[in-house]
Structures are given as C-alpha cells and as structure tokens.
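Chemist: Multiple structures are listed underneath, in structure tokens.
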Structure 1
Amino acid sequence: MNERTISTRPLRAAIVGGGIGGLSAANALHRRGIEVTVFEQANALGEVGAGVFIYPNSLRQLERMGLGEALAAVGAKVGRGSEYYRMDGTVVGPILTADSSGWNGLYGMHRADLLNALAAALPQSAIRTGYRCIGIEQSAATVQLKFANGESAETDLVIAADGIHSGLQKYIVEPKPPEYSGSRAYRGLIARDKLPNWRNEAHQVWMGDGKHFMVFPVRSGQLLNYVGFVPTKNETIESWSAVGDRDELAASFEGWDLRVTELLGKIESCFWWGLYDRRPLTTWTKGRLTLLGDAAHAMLPHLGQGANQAIEDGVALAVLLEGRSASDVPDILKQYEQFRRARTDMIQAEARQNGLRYDSKYASLEQRDREIASSAAFRKSLYDYDVEKAAMTYLSDSRHLQTPAAAASAPTSQSLR
C-alpha cells in the first residue's frame, strides 16, 4: 500500500442501488465523513414483503451507526424456543441466537421496515430515485455515471450495490450464468394472531427428504415469515415477486409436523423464487468501481447471511476510505476486495453445504444431526466477527502482512459494541 494521502476535501462516493446493501453502505460512509449519494433506478425506494435476519455480526455495526432504537422498534427479537426438527417434529437441537458473550443480537425483520430505517437515517438529499444507471466512464481522476433520465454525475468512486442481476458487474468482470440449484422457495407472511399457540420468539426449521421449512417472526412479532424449500426439475424464475401456488406448497409438506401443516392451512397466498448458486467472481474491482453485497458475492439463503454480508462490506469500505484522497481510491478498492474475499467466499460455500444438511441429503440422518448440533461453534464464530475492528486492524498494519484467511476470522469486540 502507498503512504496514506490525507484528503483536503470530502471523498465523493456514488452508490448504484438503493436496497439494504446500498443504504447500509451509505450510512457507514456518511458516518465517517464521506460525501455519499445513492442512485436508485425505481421511482421510490421499496422492498418485497419478505423477512430477513439481522444477525449479531451486522447488528453491532448498525447499532454503531445509531440505528439501534429504530431497529428495536420494528424488529422481532429471535431467541427462546428456536430449534431444529426432523420433519415429524422430533427435536434435533437448539438454534444458536447469541454470540460467545451471550449477547442475543438477532432480529427477524420485514425487509421494508429495515429499508425504511436505513433511509430515514440519511440526509434526504443523499438518495435520488428514478436514476437507472446505463453507463460508466472512468478517467485517471474521476468516474462519470450516465443515467436513463439523461442526467449524469461525477464522483470519485462507484459502489455497485445493484443486486444479483447487477448491471455494473459487466464493467469489471464477464458475468457468469448462475447455476440452478434444483430447488425453489415458497415464501409468505401470516398474521401471528392466526396461530395463537405459536412460540413468540422462535426461529424454527423442519428438515426432511430433499426439502425444509422454516418460520421466524418479523415486525415486532405481529407477522410470521415462512419459507418452504422444495425440489423441482423445472427451473423457476429468480424473482421474489412471482406468485406461487399455495395448494402446491401445502401438498409438498403433507404429513409433516402438525405445526407446519396448521400454518400452511391458514395461508391465503404465497410467492416463489428459484434458487440459483453462484461461484466466487474472479475479481470485484476495476479502477474506481467496485461491487458490494449480492453484486459481488450472491449466496444461497441457507445461512441467512446475504444482507448481513452486504452490511459488513459497507462498513469495511467506510473504514478503509475514511480521510483518504481521491487519488488513493483504486488502491483502497483493491484492498477492500482482498480484505473481504476470504470471509465471503467461506460463507458462500458454507451456505451451500448448510442447504444439503437442511434437505437431509445425507446417507445417515444421525450424521446430519451431529453436524447440525456441532454447527453452534461455527455460528458463534460467524456472530462474533466484528468487521469494523477487523478492518481497523488491517488498516493499522502498514505492512499489510495479514493474510485473507486471518481477515476472515479476525477478532471480536465487546468494547466497541
């Protein structure tokens, strides 16, 4: 790394994509004095009506951004009664919801509630809607973005947070077609009062032959988010808003634990999306352009870490960019990628493996159950990770002798929380 160049003016960052990853990165950058603008192609910010987990590894970061009260007001605390089951309801073991210190920093959230909280924490002028990016041109000193509405913008760096179908990824690396996993997911929300005996704080996962079903609370416990993962040879569109068939969903879990069949008997509608796997990209960065979140490392949903890793990405970028000059940007973005890749590659791979566990694709269910029980240690390491502290440690090492593997398992921080 070159010697640090101290900036005499605020660094300018443009974020393409106003989803959870883009807005969380905007908050992290804004907190560290970087002039940030989010460009969202839709005419208004919005998210699908689906649940998302915010785990301890990202919640501690959001709390440091000042979002703790806002998230507590709309999130549902997940804890007591969280368990894994076989398809008939036999208990396999508890689901870990706390880090090694015992801190239960786990919320089930409605995606729209999370997005609204992130947007509300930013200056109104930082978010521009109706800006679909159609081109990018880099020079030695700046980047020019072109938009479909005829406008353009100049900035010092561009962060592509435009999701699994990223339009900017092609400016960095040739996109590879996703690999169909052989499964589709049905999702939906149901009012909690329709299931009066349901455990209020429980994240519950039922695992069967080639499929699994999960439920967790969102929106302060008023709603339950359910997802059923089922095998199918027919490729399904990779969209969160495609309308699913509730009767087909119910038939897929016929004969399962009565808690599952009772819930499915009370739903009125559902959605489905196809599950596609992606291998790690060869690079995320080119010059003053870098990728973040799903645009960089889309992963299967079986660890619930997709949004959480996007949040970590934004914090890492903010730490590395703070106080820097525009001339430093290309080097910093390379360091961001080097710092983050080992962790995101590892989580991508583990999410893939966890899907096999959940779908009981093992010769011995006893072996599967043992792996589920032993996964608590892995989850603790996942939750304990403090990306802000790890990035600060990486930055303070002027020789950059820290290996990517060390960055993936870098230290935790109780004091910073």
Structure 2
Amino acid sequence: MYRTFIPRTLSRLFLCSCLLGLPQLQAQSAPPNLSRPVSLETALHWALERDPTLQRLETEEDAAEGQIEQADVRPNPTVEAEVENILGTGPFEGVDGAEITLSVRQVIETADKRQKRTTLARRERALVDWDRELRRAEVEASVRAAFIEVLLAQRTLELRQQLLGVAQDSEGETSRLVEAARAPQVEATRARLAVRQQQFAVQRAQQALTAARQGLATWWDVASPPAFEVTGELQLEAETPSLEQLQTSLAQTAAISRYEAVREKRSAAVELEEARARPDFELFAGGRYTRDNDGDAAFLAGVAMPWPLFDRNEGNIRTARARLRAVTHERAETRRTLSQALSIAYQELTAAAHEAQTVEQELIPAARQTLSETEEGYQRGQFTQLAVLDSRAALYEVQEAYLDALRRYAHAEARITALTRPAQIQR
C-alpha cells in the first residue's frame, strides 16, 4: 500500500513529523542546550515549543470553549414591576388609586435554536484545531529548510577547509622545490596566492554557516546563538514515488482535510439561520394589586410572538447557503494550488537529482583523476604549478556544483514532504 512520501534521504531527520503533535505547548521553557549536536527532531521540538502563533492558538481554543459554553445558555427571564394611576388628578391624585403589577417574562426559543447554536460553536472550535495543525505544518517546513541550510553550510565549510589544507601542503612542497632550484620562484608565488584564496573562501563559508545558524536559531527565540553543530544526512534518494502517487496523497493533508470541518461549520450556520427565521415566543405571568375597593388582586398571564411580516431572515439564510456552496470551490482552489506547487517541486527534485548524479558519478571522479595525474606529472616535472592549480580549481568547481545540486534537491524534497504531510488530527 502506498504511503505518503517521506524520503529516506531525510526520513531519519523528518520522522518526528508524526511524533510532535504536542497536545499542549508550554508558554515558556528552558533555553535550548546548544552544547551538543542538534538533530532535526530536537530542532523541531524547540521550534514548536516556542512558536508564539501556536501559543496564541492555544488561547483561542479556550476562547472557543467559552463560546460553546455561552451558546448552550437559555435566555434570562425578565422581571417587571409596574405602577399605574398615580400622581394624577381627580381620582388618580396621589397614590390612592394606584395599580401595581408584578410579572415575569420568559423567552421560549423555537426550532432548537439553542442546540443549533451550540453545534455551530463546536464546529468553530474544531476549526481552531485545524488552524493549529496548519501552523505546525508551516513551522515544520520552515525549520526543515533552515536545518538543511545549516547542514549544507557545514558541508561547504568542511570542503573549503579540506581545499585549504591541500593548498597549504602544496605551498610547502612548492617552497621545497624552489629552494632546491627545481621550480621557478613564480611557482611559490602562485602557491601562496592559492592559499590566500582558500583562506578567503573558508572565511566566507564560516560567515555563511553563522548566518544559517542564526536563521535556524530564530525559531528557538535565540537572538545570538553560540556556534553549534547539527547532525543529519543529505544524499540522493534511491527511489522516488511518481508524481501521480504524490498528487493522490494531497487528499490526506491538513490543508485539504480541514475543508470537511469548514463544510460542517457552514452547514451548521445554515441550520441556525434557518431556525432564526422562525420567531420565538414570550410567556409572561404575574399579579396585579389595585388599591381601589379595599385592595383587589388578580393574576395575569399571556403570550407574545413577533409577526414575521417583513423580516424572515431571508438575507442571512441566502448568505449562509452561498458560503456553504463555496466550500467545494475553495477546496478545489486549494487543491489546485497545492498540486501546482507539488508539480514544480517534483520537477526541481528530479532535475537536481539528475544533475547531482551526473556530477557525483562522472565529473567528480574525472576531476579527481585529472588532479592526481597532474600532481604526479608535476612531481616528474611534466607540468607546472599553474596546471596543478587549474586541476584543483576544476575539482573544486565540480564539488561546489554537487553541493549546489544537493541543496536544490534537499529543498525540493523538503517542500514535497511539507506538501504531502498527512494531517495528524483524527476525525
């Protein structure tokens, strides 16, 4: 059976996607420990734990629960007290002819309005869960991209340092040959220039690594992170699911699955608006005391109901029904947007994979062989130092091309993983 695409290349890194539901996020936690290498699981955990949007949505859940509680409340009764026939003229002078009425009024809701109101509040509460799920997916995707940048920056720095070491060794060997009068002085100058160039390249790689670390650490609310390492593998995937398989998995994502909750919420809104078209009625009962005739008393009771002559709530019903119909189009629009993004990412993935395979299997071995033969020829006096430097530059270029292809491959792979991430909410 086909399962959602989570490539083996980053599967060990991204496996935590299904483990980090985090049913309850803490408002604040201890600062992250950066003294040890950071895995993607840890990076995601720290980011989700400290994300202010997720913390805000947690308070929105409490607010939605309050709306459910309020929606289930009946209307309050009304107590009335009325005094008539006082402070007038003639027989109504003073308060001797006063009539005092005490009554209680209660609105009785019809058409199950309270139940429909509560159902709508519960549907709105469910959408908050989907908002949190979408935010988790966004955070995971962004943290993965930042994590990949740190991994690649570490690889680039390692490559530059290796090339610097080779250049320094070459400088020492060239100096020895110059002192032995076996090579001209210009060869030593070229070797020193190559060392300085590699030193500059190492500095740039260190700056790029610092920037990548800073970008990742911002997700942990660490403004000035110390130097830290991340652990993980970046390599080409042996097998990649077809685009058709990936397109099929979009139906299980949070971005698409949430529309069922949207449909239920809008359907509940239609039912409530239709119920509101039926007027409620009001019951009242009480007693009346008259000071005339030695004080007479009587009970009174009645019922009142609005006459829906003009307002039948037709406009609100029409609006609610139109919004319910729009869910199908909104889902289709989102599905198309995700499908287009997935197609682009897939094309980038396959193109980068082909380029990386070509560089790794053909260009890098050829460049290494050329460099080895050139260095051997240089030792025998067949080639100049310039030829050796050119061969090293060629090897460096193809290694840089491999890292660049790997970067594009990893980012495309991460986007595909984010686009096809299955929803963690169980309906």
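Each value in this text was obtained by applying a stated rule to the coordinates, not by laboratory testing. For clarity, every value in this text was computed on a predicted model and none was experimentally measured. Cβ atoms are built from the backbone, for glycine too; each structure is taken alone.
Chemist: If mean count of other Cβ atoms within 10 Å over residues 189-196 is calculated from each of 1, 2, which structure is the one that comes out at 17.2? Don't jump to the answer; show the numbers that get you there.
Modeler: Details: 1: 14.1; 2: 17.2.
Checking each candidate, the match is 2.
Chemist: 1, 2: which one has distance in nm of label points 7 Å out along Cα→Cβ at positions 101 and 133, as calculated, at 5.6? Don't skip to the answer; put the middle values down first.
Modeler: Values: 1: 3.5; 2: 5.6.
It traces back to 2.
Chemist: I would also like to ask the following. One of 1, 2 was used to compute Kirkwood radius over Cα pairs in Å, and the answer was 22.0. Which one was it? Kindly include the intermediate steps, with their values, before the conclusion.
Modeler: Working: 1: 22.0; 2: 28.5.
Value 22.0 for Kirkwood radius over Cα pairs in Å corresponds to 1 out of 1, 2.
Chemist: Where does the value 0.45 come from, among 1, 2, when FRET efficiency 1/(1 + (r/R0)^6) of positions 69 and 349 (r between Cβ atoms, R0 = 35 Å, to 0.05) is the thing being computed? Don't skip to the answer; put the middle values down first.
Modeler: Details: 1: 0.45; 2: 0.10.
Source structure: 1.
Chemist: From 1, 2, which structure was FRET efficiency 1/(1 + (r/R0)^6) of positions 261 and 333 (r between Cβ atoms, R0 = 41 Å, to 0.05) = 1.00 calculated on? Working shown, then result.
Modeler: Numbers: 1: 0.25; 2: 1.00.
Matching structure: 2.
Chemist: 20.2 is what came out when mean count of other Cβ atoms within 10 Å over residues 117-124 was calculated for one structure; which of 1, 2 is it?
Modeler: On the way: 1: 16.4; 2: 20.2.
Considering all the candidates, the number was obtained from 2.
Chemist: Consider the structures 1, 2: one of them gives -10000 for helix-only ellipticity at 222 nm (-39500 (n - 2.57) for each DSSP H run of 4 or more, over all residues; to 500) as calculated from the coordinates. Say which.
Modeler: Details: 1: -10000; 2: -22000.
For helix-only ellipticity at 222 nm (-39500 (n - 2.57) for each DSSP H run of 4 or more, over all residues; to 500), the value -10000 is produced by structure 1.
Chemist: With FRET efficiency 1/(1 + (r/R0)^6) of positions 61 and 77 (r between Cβ atoms, R0 = 35 Å, to 0.05) computed per structure, which member of 1, 2 shows the largest figure?
Modeler: Details: 1: 1.00; 2: 0.60.
Of structures 1, 2, the maximum of FRET efficiency 1/(1 + (r/R0)^6) of positions 61 and 77 (r between Cβ atoms, R0 = 35 Å, to 0.05) occurs in 1.
Chemist: Any idea which of 1, 2 comes out highest on mean projected area of the Cα convex hull in nm², for residues 37-284 alone?
Modeler: On the way: 1: 16.0; 2: 27.8.
When mean projected area of the Cα convex hull in nm², for residues 37-284 alone is computed for each of 1, 2, structure 2 gives the biggest number.
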